[in-house]
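What follows draws every value from the coordinates through simple rules; no lab data is involved. Quick caveat, the model's predicted, so the values are computed rather than measured. Cβ atoms are built from the backbone, for glycine too; each structure is taken alone.
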Structure 1
Amino acid sequence: MSSPAHMTAIVTSRRDIASDLWIVRIRPEEPIGFRAGQYVTIGLAASPRMIERPYSLASAPLEPELEFFLERVTGGQLSPQLYDIPVGGQVFMRRVAKGRFVFDDESGRRNHFMVATVTGVAPYVSSLRQMIARAEPVPYRIALIHAASVPDELGYAEELSAFAREHPWLTYVPTVSRPWLVPDWDSERGRAEDVARKYLDQLGFTAADTTAYVCGNPNMVANVKGILYRAGFAKTSVREELYWVAEK
């Protein structure tokens, strides 16, 4: 049932990426306006009240359906239930998108350095899809480091690799931290923070001309922020999005 804060939405498609990762498209009963990089809160009815969680949007703002890259968390209050929602099933959704993890098109910095773990790539996919859909010259150099344990967890790798081949302003770097499980893996190896340090130097991205974005695992976010700050980045040049709160 719709309410002033919520509306219903229908799952229109699903693509399983790994045993606990999937990409889903959802059509809300009314359009939701948002900026690339923002999130929408999804919920399911439960007693005594609705269970809700925020999820970053992977779709571009002009797409009629909303796309999400989701992870089923063992013991989670919502994600296991969302995982079981079939195509045609219904969820609830907040009417307003929120979040400030958006692309920096105001500072004048030419370089943009994006780092993500697994589902943390979603807001970057949204931004890149929007830039490419505009079919206009992109006046930036963008690097995206996408890290996971194994290649199967790198959702959107095929799409992002194709973007990078077609658009010289984009560098896409997938990396895995458990390469011994995939002997034929021929791309980068190591955690996001290790690869990030390498490509900052290799691409010549400096604190003076670069905005950095870090999204996903909170431990990775903290480590990459440390690398950036030691490289001279100001806090105002680093944007972050945590997907959960790290245990102390």
Structure 2
Amino acid sequence: MNEQDIFNNLILGWFILAIIVFISLFFFNAPYGRYARNNWGPAIGSKKGWLIMEAPAPLLFAVFFFLGGNPITVTTSLFLVMWEAHYLHRAFIYPFTLRGRARHMTIIVVAMAFIFNTVNGYLNGRHIFTLSGAYTNEWLLDVRFISGLVVFIAGFIINRRADLTLRKLREPGESDYRIPYGEAYRWISCPNYLGEILTWVGCAVATWSLPGLVFAVWTIANLVPRARAHHAWYRKYFVDYPKERKGLVPRLW
């Protein structure tokens, strides 16, 4: 069995696992953030946890870019920029912008996320920069790349602006949860999750690849149930929570 066979089997297994996770997360909330629990074993500081679990994605992707078998083109360089724009921030900047009291993250959650980002970084990086058969610069004019890039940029902006709104809810040292207002929070409870889903759906379309599709499916599998839980949590704990606000999709759900 060669690497391509292993790669294809891994994609299939990874897709099946995403569906299982999607269904499971409607029955219990992943134990981090507001749903953290003490019965999941040893924990470490959340900032350190975020860095450890997110770091494999940007590091592996960069390694595959520089050591890949395909020629480096403007197209592949843009894919690198798109990926790293999200993950360098998520791994090395975002954790240290969090306000509030020091929180902890269980090691098992960090380990599972570390594995996820390692597999995801491998599948996408290895495909784009070696196994894809090359992305030439002509791909930049393809409607799939252009439309995917537009969706990616829209999602990236929505996600980043939503995170900034949440950050502003707390002063340094504060830990209370508050109702976010303004921008996309006028319509939905979780624009940060909507933005991240659009980011990776856009990337999947721009690369037009199975690894990109599976990553988008994983993003939906993780964030749709969590958005549902967040929306229910807001409505339960805040009696004045805006009744017209939906969970993830404006005017729909």
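Numbers for the structure displayed
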{"read-out": "Ranking 1, 2 by relative contact order in percent (Cα under 8 Å, 6 or more apart), the structure that comes out highest", "value": "2"}
{"read-out": "Entry that produces 2.0 once distance in nm of label points 7 Å out along Cα→Cβ at positions 16 and 224 is calculated, selected from 1, 2", "value": "2"}
{"read-out": "Distance in nm of label points 7 Å out along Cα→Cβ at positions 136 and 168 - structure with the largest value, from 1, 2", "value": "2"}
{"read-out": "Highest-scoring label, criterion being mean count of other Cβ atoms within 10 Å over residues 32-39, among 1, 2", "value": "1"}
{"read-out": "For -20500 (helix-only ellipticity at 222 nm (-39500 (n - 2.57) for each DSSP H run of 4 or more, over all residues; to 500), calculated) the corresponding structure among 1, 2", "value": "2"}
